[in-house]
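As structure tokens, here come the structures.
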Structure 1
Amino acid sequence: MTAPYVTVSIENHIGTVEFFHPSHNAMPTQVLKDLEQAIKDVGENDEVKVVVLKSGGDRTFCAGASFEELKAISNEAEGKAFFSGFANVINAMRTCPKFIIGRVQGKAVGGGVGLIAATDYCLATQYAAVKLSELSIGIGPFVIAPAIERKVGVATLSELTINCTEFYKAQWAHEKGFYAQIFDTVENLDVAVLKLATQLSGYNPEAMKAMKAALWEQSKHWGTLLSQRAETSGKLVLSAFTKTFLKNF
């Protein structure tokens, strides 16, 4: 696999959305746009009862946003547009009327942790460590912070944000609430994901839709909030500190 992609497959009422980029699944703007649209499409497809979100590759779920695009930002408008990528995907996930199961086979950094937090139920392998590195670059995890805080609380968000150079192991992430279960192998992970998705696909779709809306009820303002957060990050990425960091990286 060398070319980036976002694919959707539907089988037995399970809609699987898979994304991939050869740079450790670090997501450029176009892949994020494609992912956002794919999630919207399965959400609107009556054949789909439950959604599985996964990435291609072996040991990295998602390394966040494209570092090359980050370095190329030259003004605030470009900055906001760049950071709106993950904001738009998270908003698509929270407004999707179907439960989204996360299948996390490996490490997640930055925006990848935001995707994990925005799933409705997440399963992972023992290799699925997490890290928020944004503060070390001179910005912060502003866009993904609401999803992480909702999932695991302010204390865990603060710990990840401040201790921004360290990976936290999958067991820690499980204990904090990112993952419902962790597995020794990808094979066992896939068995569990399929079992859960199959169970959910047989439940009343109207009940699941109503339950998802109830679970996300406090996030109705996120369309505005995440846009504002993207604007904040877009300004900070132009700071002298961040520009120097990116130049020397």
Structure 2
Amino acid sequence: MDQNSQNGFVVAEITTQGIGLVTFGHPMSNSLPGHILQTLADTITEIAQDDRCKVLVLQSQGNKAFCAGASFDELIAIEDLQTGLDFFSGFAKVINACRKAPKLIIGRVQGRAVGGGVGLASATDYCFATDRAEVKLSELAVGIGPFVVGPAVERKIGRSAMSELAINATEWRSAQWAKDKGLYTEIFSDESQMDAAIQKLSTQLAASNPEAMLALKKIFWEGTEHWDQLLLDRAAISGRLVLSDFTKAAISAFKAK
């Protein structure tokens, strides 16, 4: 697939060492329109089921933003409840794909993560980042709220830290803050150091007992078995709120900055 596509892309490969690499990208700071969300969920599910894949690495293109979250162009174009539900369900599908994948997922966060991007990082099992990887849940600032990604973020960093991000929706939190709260496991001053650490851990995991890793993953995600429905219910809340005049005006103002 053309990695310069103006519509974004998702590509996947499995290395000879058994490391599955899933990479997404979009010209607008790796934002996530609906078709990318669906493809990303399908790709994670498919590659995680491949017997050649022993461990997954989830990453985005470039050396700037990891993920800018929802596509504002698509948000502002939503005109009915079903379209809103369908769009926000995309985030639910990706998080649930990560949750149910029978392989451990390593996250690679090279830069800022906003909204749904924080949700993606939270849905991985072990997340590496650079010290530029600030985080922000900006949804309330545009009249919505981090309803769909909230359970994944809360599971990773706790309700207190998640509510701090959700309520103070205009302020960035540093990569060190995210590490201290448990979102990132390690942070690095440059990408080459991070990539070396990812290669070392993923190679080690690819040679580990797959049964043991699957059993661990199931333990890590205990108590989330109801998320298929929960995240859809949360998507319905966002889908309703995005139709409000308040939210449409807030998104338009944000885009105009």
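No value in this document is a laboratory result; all are computed from the given coordinates. Here the structure is a predicted model, which means the values were calculated and not measured. Cβ atoms are built from the backbone, for glycine too; each structure is taken alone.
Structural remarks
- Mean count of other Cβ atoms within 10 Å over residues 39-46 - highest-scoring structure of 1, 2: 2
- Among 1, 2, structure where distance in nm of label points 7 Å out along Cα→Cβ at positions 183 and 199 as derived comes to 1.3: 1
- Structure with the greatest value (metric FRET efficiency 1/(1 + (r/R0)^6) of positions 95 and 167 (r between Cβ atoms, R0 = 30 Å, to 0.05), set 1, 2): 2
- Computed 0.90 for FRET efficiency 1/(1 + (r/R0)^6) of positions 7 and 207 (r between Cβ atoms, R0 = 41 Å, to 0.05) - originating structure among 1, 2: 1
- Mean count of other Cβ atoms within 10 Å over residues 151-158 from the coordinates reads 15.9; which among 1, 2: 1
- Among 1, 2, structure where FRET efficiency 1/(1 + (r/R0)^6) of positions 111 and 143 (r between Cβ atoms, R0 = 30 Å, to 0.05) as derived comes to 1.00: 1
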